[in-house]
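J.: Structures given as structure tokens follow.
Laboratory data are not the source of any read-out in this text; all were calculated from the coordinates shown. All of these numbers come straight from a predicted model, not from anything done at the bench. Cβ atoms are built from the backbone, for glycine too; each structure is taken alone.
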Structure I
Amino acid sequence: MAGRLHIAPLALERLLPDLVAETRLITGANLAPRRPLSMLRLEDGRPRLVNAFWGLTPPWLQVLDHAPHCARAEALTARPMFREAFAERRCLIPVSGIYVWKPQPRFKQPFLVTRVDRGPLLLAGLWCRFQTTLSDYTDSMALITVPTGTLLAPLTDRLPAVIAPADAARWLDPQTPQADAQALLTPAARELLGAFPVSRQVNDPANQDPACAHPIGPMLRHTEPQEP
């Protein structure tokens, strides 16, 4: 599951040359749900960077604390909470890392999952709009999670799905058939992601010290077998 994100300044224009930035990317060392995040959605045929509340809040939701911050890929077409958004309102959340916690005998050790080259990640998401008046509204979003690949399975059983920049337009386009969009929701290639342990100060979501994301041990990553 993805309960905390690391978002450093990212050069999104290099990934998406036709990007329209309506707002500045929200950054932070230790970002938790129930707060604004930046997301990418398709508007007028181009990806646009906007802000949304992290926790999907459809108009009929009665209790804000029940707003899910993640949705399982396997449940997107089955649960009414996610079905319409998956069909019509897919988004991407640009991040630099995802915090996970590995169970230990006496405590949980936090790790930061990143690209092995420390480049940006585009995480699959859904968004919806809550219309408060005829002219005012609030947008919200949730990440989509998939089972974790073999390398990172000892750390967590699920991670957000990573969408390749080459697939971003297809993912965002509501005209893309749902079956094709669903096919993009797979564990990231084992060569793409790695993880390293970080300080337990990240356990406190109020702690936004950049040191939260500093490695305190080597990166766990896939290595090719050596030639005999």
Structure II
Amino acid sequence: MTDTTQTMREMLRGLAPFPAELPEFDVRAAPEDPVTLFLGWLGAAVRDEVPGPHAMTLATADGAGRVSSRVLICKDVDAAGRWYFASSTESVKGRDLAANPHAAASFWWPQQGRQIRIRGEAGSAGPEASAADFLARPPASRAAALIGQQSEPLNDLADLDDALRTCEAKVESEPEIVAAGWTLYALTAAEVEFWQADQERRHLRVQYLRAGDGWDRRLLWP
């Protein structure tokens, strides 16, 4: 092991994983469904000014099982246990989901030592919902989406600037235009886990498993 590697390892191990004060989590009082608990935790994160509490990591896999992940914005959550996000069908995640609808999402709020993990299948929420989502985006976001070519090689930043100017003009002249392939996806949870950190490593984990029209709830070992 080189000195540099040793120094890096010592630095990483010396970082505090959690803040000094952590919120309480009474697992015995956890609600019967995960959406109610999620909304409660999300509200607490907003009140505590956790940066970007609506940002979630979405993991997908292509038809060959190769996994990708990225951080994006959660657009909505409904009572049926669906978490919503949006993207183009031509993006890497869009192509992954077309080949393999199984996906996983996670939220991480370090200021509270809280993590939420969701696994299920993702599919389109429908053309009307997708168009409404696109038109609700700020003009700059709509222009960027109209460019397309997400994750494709970019030869020159000037090409990006030119494409943005062209699409900004298109948004201004055609305010109802919707990017082809823009899709609002719904990740229907089959399982949802809530993880609360503890300074003494007595971490608390509650898992909800979909059971027909309801949910089964159980504790997990840390």
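J.: Tell me which of I, II gives 16.6 when you compute mean projected area of the Cα convex hull in nm². Let's see the in-between values first.
T.: Numbers: I: 14.6; II: 16.6.
Comparing all candidates, it corresponds to II.
J.: Which structure, out of I, II, was mean count of other Cβ atoms within 10 Å over residues 136-143 derived from, given a value of 19.8? Can you show the working numbers first?
T.: On the way: I: 19.8; II: 14.2.
The value was obtained from structure I.
J.: Now for a separate question. Supply the structure label, taken from I, II, corresponding to helix-only ellipticity at 222 nm (-39500 (n - 2.57) for each DSSP H run of 4 or more, over all residues; to 500) with the calculated value -9500.
T.: II
J.: Can you say which of I, II returns 43, 31, 29 when Cα extents along the principal axes in Å, for residues 96-183 alone is computed?
T.: Structure II accounts for this read-out.
J.: Among the shown structures I, II, from which was the value 16.7 of Kirkwood radius over Cα pairs in Å, for residues 32-167 alone calculated?
T.: Value 16.7 for Kirkwood radius over Cα pairs in Å, for residues 32-167 alone corresponds to II out of I, II.
J.: Given 36, 25, 17 as the derived value for Cα extents along the principal axes in Å, for residues 72-127 alone, which of the supplied structures I, II does it correspond to? Write down the numbers at each step before the final one.
T.: Values: I: 41, 29, 14; II: 36, 25, 17.
Going through each structure in turn, the value belongs to II.
J.: Ranked by mean count of other Cβ atoms within 10 Å over residues 24-31, which of I, II sits at the highest value?
T.: Of structures I, II, the maximum of mean count of other Cβ atoms within 10 Å over residues 24-31 occurs in I.
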